[in-house]
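Student: Before anything else, here is the set of structures, which you'll find just below.
What follows draws every value from the coordinates through simple rules; no lab data is involved. Just so it is clear, the model here is predicted, and its values are computed rather than measured. Cβ atoms are built from the backbone, for glycine too; each structure is taken alone.
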Structure I
Amino acid sequence: MLKPTISEDGDLPLLIRHQTLYTYDGGASHAAMLLKLMPRDHDGQKVVRWSVEVNDEPVENFAWNGYGDAEALWVGHGHMDMVKIVASGLVITKDRAGVVTGLPAIQPAIFLRETPLTKADDAIRALVDGQEGEGALALLHALSARVHETVAYRSGTTSAESTAMEALAQRSGVCQDHAHIFISAARAASIPARYVAGYMIANKDAEALHETHGWAEAFVEGLGWVGFDPSNGICVTSAYVRLATGTDAHDAAPIRGSVRAAGEIGIDADVRIAHASPNEAEQVQQQQQ
């Protein structure tokens, strides 16, 4: 599994470019894309510069949804051989020991809802059995560690439609599966939990991560939302850029849509993240003032 960069205390400026390319062998006559590609400011991240383009045209009709995330609907008409979506910019993050504050208040109970991808069975409930008396925060830390130890990170063993129950039963999966298992077990313990889609910069010793990353946030009374990455067995750090949330990965997907097309449809996604120098970040901020 790719390990996140662990930075020193302080700000971490990150340059991000996320491109998704859809190709249509037989051409397409209509495409509609719901885009959740606009990160927002909170106490752990500041968006210095960000843009979203579809086929080199800026998308500017973003609005806040019920989860407090920005989303926009892009619709294309006429013959298309491809749709290219590019989100890019500069975000400065800060390590807050996983605690996520500075976002709009949303009723946590919304994220107690079970979904087909996060339905719990006895095996998932067993992950938290006997830990309820330890307190919510201790339970969540133990749960993250247990998922990390129990479910091996292995690409190609699950799909986007795999459920938490299926991934736990086979004891392998990817970040989406780890987050779903964590969320399912937390909800089984009556702790609100939600899926987070975003970006993570890997450390220098790991192969670069060229796709979005998924983790979870759980609500702890008296503390608020706390981010957990069961794939790495840690709370989120300044290596993480929060993009969109939902009840599960499908609900939080950065891009979701439909197309009227003939022939094969190809999808190629590529995420590039790099450290920006403090001088570069300062220059961008000065230009915006």
Structure II
Amino acid sequence: MKQSIYEEITGRIITMLEAGTIPWRKPWTVTAGMPRNLISKKAYRGVNVLLLHALSYESPLWATYKQVAQLGGSVRRGEKACPVIFWKPLEVADKETGETQKIPLLRYFYVFNLAQCQGLTDISAPLATPATTEAQAIIDNMPQRPDIKFGMTKAFYSPREDFVAMPNRDRFDSEAGYFATLFHELTHATGHETRLNRQTVTKQAGFGSNEYSKEELVAELGASFLCAEAAIVQHTLDNTAAYIANWLTALKNDSKLIIQASAQAQKATDFILAKKFGDAIAE
């Protein structure tokens, strides 16, 4: 039986975890810039960032087989493509009312890195993407930001009272650890009913449940996206066997988890950065 795109992408993430690599906590750098399409130069988003970054190519440029051919080049023999996804709104008419509503439909393409191609000339690499905003400015400028209470014994977000609890800054081993933790909790806070109204936050989920795992993954991914935005490299990573085993179990039990959580994390990141929401770019 042919794998679904959900199964294929989840399988790639599982392979990374089994090899000891946590794709959403990979210490990204901005030397080459974030992955983007060779022709449109638009950045890839959501789970696509994890998949493409994990391949560790120096060039940030990617294209489909057809796009490479259109530019007069070709893909080297034996090279393997990487899937990227995007959500395409599909208009569906209600049988009773006749009103149309847009339903997101998953679409995917396979892309190759510039380094996997030959015969392409006059291809200028985009300038490295610097940090667009300092980490503290991201926090200060977050729309509808919840209260942040310092001096707490641990970091957490309270949906009921809508505040983020944080230990004092000097209790963290590094600036990177402090901001990564705060970004994690602020990502949780975007799910409040007055913001993005994410069900994994608004509806209480028991510890270890699928919904709990999904929300934690949303926060993990959101923190990584925001760290990348601020050019923060997370030096202190939780890569214990227990941590990895927990996510392996969650992903093996739900092939849609990583894709759905990535999409929610991208929306949360866009909200915190006051960006217009968009779909993952495929071409």
Structure III
Amino acid sequence: METRAQPLRLTILGAGVTGAGLACIAVAKGIPVVLVDRERAALDRAEREVARAIGGGRRADERLLRTSLSVADGADATIVVEAVTESAVAKTRAFAQACAVFDPGTTLASCSSAIPIHELGDWSGRPFDLVGTHFPNPAFHGRAVEIARGRHTSEQALDEVRFLIAALGLSPVEVGDAPGLVGARLQYPMINAAAGLLGLGTGAAAVDAVMSNCYGYAVGPLRAADLIGIDSLVRTLDEIYTRTGDASCRPCRVLLEMLEDGALGRKVGRGFYEYR
């Protein structure tokens, strides 16, 4: 792996499923992380997730993981990863806060699942510094990361992201900049279709068993939906549908009913499955 004179220090914006999962990987590799969120409850959940993943329930070393409500507390980062909810408003706010703290030339990596990087680059005001980095959900189960450049992304920013991914023990897969990139554009419509089958008399466990045992998926689509979070899934499908008009990305009735009912998946204890 290439070395750097300046050790990696990571600031992650957003303590949801992706942000917490990325923090797990980074801390396990000895990379210091400042995890930032607007809600203390989200940060507390993320701390527990990291403790379960790497410490057997013990709290992570504060030299490796700090949590904060303020982006300024992560100002010494060498790279910033945006992992907030899939919303234009939320992402624009996150980039505005980051750009007020970090100097131009600091790499900004966005975990956007649906919004193209060239759009995010325009909103951020730092299109040269922005790179798309789509980690799979859950992030600590994956072996590779999609990366995408916007129209103006610099080679320096790409190199910094490649270095981060290698330091995390993962492999980069460079893809074109488009709504959903490759992973979400293929996986999320499949989850949407799988959810629609429930209205036809097939149970969630049967759907997942077919896809896992017959077609080799490590995690069935409905189990994956619970890991992603139904709210995040619906928002991402909506964003892709808005930009492409692809009917397969229009959230099905089952997902919308689950969203309304608050059955958001593993993070709340119930979704397609029940969780302790």
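Student: For relative contact order in percent (Cα under 8 Å, 6 or more apart), the calculated result is 30, so let me know which of I, II, III that is.
Tutor: Among I, II, III, the structure yielding 30 for relative contact order in percent (Cα under 8 Å, 6 or more apart) is I.
Student: By the measure distance in nm of label points 7 Å out along Cα→Cβ at positions 16 and 192, tell me the structure among I, II, III with the highest figure.
Tutor: II
Student: Also, quick follow-up: One of I, II, III was used to compute helix-only ellipticity at 222 nm (-39500 (n - 2.57) for each DSSP H run of 4 or more, over all residues; to 500), and the result was -13000. Which label is that?
Tutor: So the calculation was done on III.
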